[in-house]
1. For which of 1, 2 does distance in nm of label points 7 Å out along Cα→Cβ at positions 40 and 224, calculated from the coordinates, equal 3.7?
2. Of the structures labelled 1, 2, one was used to calculate P(r) over Cα pairs in 5 Å bins from 0, in percent, for residues 48-159 alone, giving 2, 11, 18, 22, 21, 16, 8, 2, 0. Name it.
3. Matching task: 18.6 is the computed value of mean count of other Cβ atoms within 10 Å over residues 128-135. Pick the structure from 1, 2.
4. Of the structures labelled 1, 2, which one yields 1.25 when Cα Rg over 2.2 N^0.38 Å is computed from its coordinates?
5. By the measure relative contact order in percent (Cα under 8 Å, 6 or more apart), tell me the structure among 1, 2 with the highest figure.
6. If distance in nm of label points 7 Å out along Cα→Cβ at positions 56 and 168 is calculated from each of 1, 2, which structure is the one that comes out at 1.8?
7. Taking 20.2 as the value of mean count of other Cβ atoms within 10 Å over residues 72-79 derived from one of the structures shown (1, 2), identify that structure.
Structure 1
Amino acid sequence: MIKLAITGCQGRMGQRITELAAQDKEFQIVALIESPHREDVPEMSHGVKIVRNIDAIKGADVLIDFTLPEPTMKNLEACLKHRVRMIIGTTGLSDEQRFEVKKASQSIAVVQSTNMSVGVNLVFGLLKQMALALKGYGVAMTETHHVHKKDAPSGTAKTMAEVIENVTAKKVTDIASVREGEVIGYHEVTFDGAVDTIKISHNAKTRDMFAEGALLAAKFLANKEKGIFNMQEVLGL
């Protein structure tokens, strides 16, 4: 059984990860952590006491973190201190913060991904194939998320652009970011050529797709000692 800790447990993602993990017999939730600054937090969730101290992860096998860049880095320090593997779903990390994650992976096992969804990671693979076949085409991208999302463009959009750029060696600069309502996540990539236009899109219907991916990543890491991995590796794509 995998001993699981979850930070940001009362956030949108944290609640879904907790709910699905509680239903999965491969997991035992041993720590639920929430920010000291968040109000209206219940005492318990799924029979586990919610605490404010990140050191509560001590003894866990894996921590799943979907928070914000600054707390994520503090949580990374705690994972190093207590030798806990870490799943990082937080987006908007700076180059310096990503370097710190990579450095930490020399001591602990880490899965870091801008998007934990199986479907989105399949789209990453399709975009690589399209970029290889359509090198003369112009590329434009639109990403739409809820009004609460802090970073723009989204981490997923940045990864999509990187996938294309690695093939074409041309920078993708036409990325439109829209923030409206409670949209979970919509991404559309357009390849526009002289003879045709080809589009590929992904629409997130529920946050469960991210939560399910994060739990798959936790199972993947359970027997890893150190190293940094992405969702393509987790899914064997």
Structure 2
Amino acid sequence: MFNNRYILIYTLVMALVVSVALAFVVNGLKPLHDINEAVFKKKDILSAIRDQIGADPLKMKDEELIRLFEEKMDKVVLDANGKVVTGLDAETIDLAAEEKKPSNERKYPLFIYKGDKGNIYLMSVRGNGLWDKIWGYIALEGDFNTIAGASFGHVAETPGLGAEIKDNANFPNAFHGKKIYENGNYVSVQVVKGGIKVPDHQVDAISGATITSNGVSEMLNRGMVAYLPYFESLKKK
């Protein structure tokens, strides 16, 4: 019979072998994982301007999507004061990591789509839903006031309710054409219950998802502010 010492040694050796094998697999798959993650992010960004690109990014082949992104998209990183930060790639800026920093040290990614009718500026925003984080990309036309499109995502919102911010195309589509300024003052766009009273600045809330809808309103109001100083500087050029 095997004694306890033998069993212990055998267990330790097997654990070591499995650990080495897992490390090898993880490291071997990391380049593929990084590529897939980069493609997913590009799809997320371009989904906000599917009307402008004339195609659904979610249905495009990876090679086609990557080529479109590289040919038509400029990238800028801004600091907390709206100043351009050099030496950083906007695609590597993770708002989940940035929000853990002091507010004056945060960086913000900005994507500029070079469309046939002028540039479209895509801001990245992040906030809180009912159960976990929500996020989105908000596209502005060259007047820095009119929303050209939007896309949203979430971690764990309820299917059929809060998850509709992503799953129901009517919700992000409702932001198209809304204005973020009124009489020169920043007012953002509000997600409201009980009917729209200010058509230029409001969209209908998702039925039964009050907390998620309020989360989108707060996310937009707070998240877009970081980009406004940069847009103001462009207006002066």
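1. Values: 1: 3.7; 2: 2.8.
Derived from the structure labelled 1.
2. Numbers: 1: 2, 10, 18, 19, 16, 14, 10, 5, 3, 2, 1, 0; 2: 2, 11, 18, 22, 21, 16, 8, 2, 0.
That value comes from structure 2.
3. Values: 1: 14.8; 2: 18.6.
Only structure 2 yields this read-out.
4. Answer for the origin of the read-out: 2.
5. Numbers: 1: 21; 2: 15.
Answer by largest value of relative contact order in percent (Cα under 8 Å, 6 or more apart): 1.
6. Details: 1: 4.7; 2: 1.8.
So the calculation was done on 2.
7. Details: 1: 20.2; 2: 17.5.
Source structure for this number: 1.
Only the coordinates and a few stated rules stand behind these numbers; no lab work does. Worth saying up front: this structure is predicted, and the values here are computed from it rather than measured. Cβ atoms are built from the backbone, for glycine too; each structure is taken alone.
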